[in-house]
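Trainee: The data blocks that follow each hold one structure.
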Structure 1
Amino acid sequence: MKYRQLTKEQLEALHNEFATFLASQQIDVNEWNQIKKDKPHIAEEELALFSDLVWDDVLSKTKFIDHISETHINIFQCTSKEMIRIYVKAEKEDFSFLNEKDFNFFLQNPLNDEFDYFKASKKYEKERNLEIFELIEMGAHITQGELFKKLMLLIH
């Protein structure tokens, strides 16, 4: 398995896509139920294969990811060749990017002296999708890049 198996909730949300996936392998609902019952290891292999296909599709389309914690923000633009990172650190006492009021203060005052910025880019050391997946597994979220684009205009 290249990534990780989709969660039960993710699989339920992709019920129709999974049915199409099974049909593409000439497995109907009755046969699938029989496989789950009699050959659970084959069922797991099918779920793993489907999960990898879904993750590859999602990750291939991913252009931006954000990871926000108490004292810093890491946002990334994921191009085909490299990742461009903007890092923001809060120097302000009793400040949390996870607090809505504090985060709104940051959005309204991004050039305040309490925030330090760092921008860098790096080529992928592994396969692009795997690097993005690892960041997601560490808590990053796929976004449309609104914050990245706004900050890039400020620090560019």
Structure 2
Amino acid sequence: MVNHAGVHEKGTFNVNDLLESIKKREDFCKTGAIGLFIGVVRGETLEGESVQQLKMEAYEEKADEVLNKICTDLSEKPGIVDVQIHHLLGEFKVGDELVYVAVAGSHRTQIFPVLREAVERYKSEAPIFKKERITDQKGAASEYWVSEKHHSTAGTP
């Protein structure tokens, strides 16, 4: 059975694996709702540049530790049955899936705030790094490491 959080090489874990691991839990019978966040590669930067490719890397041992701690913390909230965060690593093109965050709980009203908190926490706490290869409005290509903190206030994955 899969841990309830971690980093995985692209192609070794998918949304079906996530849902199966939730459904295999001994206490799944307490679940009335599953909320799911899937982060995908956006085709445009916040500055309007065209994204060609994304590379995701992590300090894997620490990332697994941090993601598991977030899930453990949030699983203790009332009505929550399971919290899982799985981030993919490797090279990605626009539209590819990057991260899966799921919250299973007794009622739908309990899962949405926890889902949001899980997403915000993994983005700010986990040592996962993003390198964008972009083309600007003038057609010049470049690549650079993106600070998640720089982009987290502007919205989306």
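Trainee: For structures 1, 2, which has the highest computed value of FRET efficiency 1/(1 + (r/R0)^6) of positions 29 and 53 (r between Cβ atoms, R0 = 25 Å, to 0.05)? Provide the component values of the computation, followed by the final result.
Mentor: Details: 1: 0.80; 2: 0.05.
Largest one: structure 1.
Trainee: Can you tell which of 1, 2 yields 12.4 when mean count of other Cβ atoms within 10 Å over residues 5-12 is derived from it?
Mentor: Attributed to the structure labelled 1.
Trainee: Hey, relative contact order in percent (Cα under 8 Å, 6 or more apart) derived from one of 1, 2 reads 31; which structure?
Mentor: Label of the source structure: 2.
Trainee: For structures 1, 2, calculate mean count of other Cβ atoms within 10 Å over residues 125-132 and state which one comes out highest.
Mentor: The structure with the largest value is 2.
Trainee: For mean projected area of the Cα convex hull in nm², which of the structures 1, 2 scores highest?
Mentor: 1
Trainee: Given a computed value of 16.9 for mean count of other Cβ atoms within 10 Å over residues 45-52, which structure among 1, 2 does it belong to?
Mentor: Of the options listed, only 1 reproduces it.
Trainee: If you don't mind, there's one more thing I want to ask. Out of 1, 2, choose the structure whose coordinates give helix-only ellipticity at 222 nm (-39500 (n - 2.57) for each DSSP H run of 4 or more, over all residues; to 500) equal to -9500 when calculated.
Mentor: Comparing all candidates, it corresponds to 2.
The numbers here are math on the coordinates, done by the rules we state, and not lab data. Because the structure is predicted, anything quoted here is derived from the model rather than measured. Cβ atoms are built from the backbone, for glycine too; each structure is taken alone.
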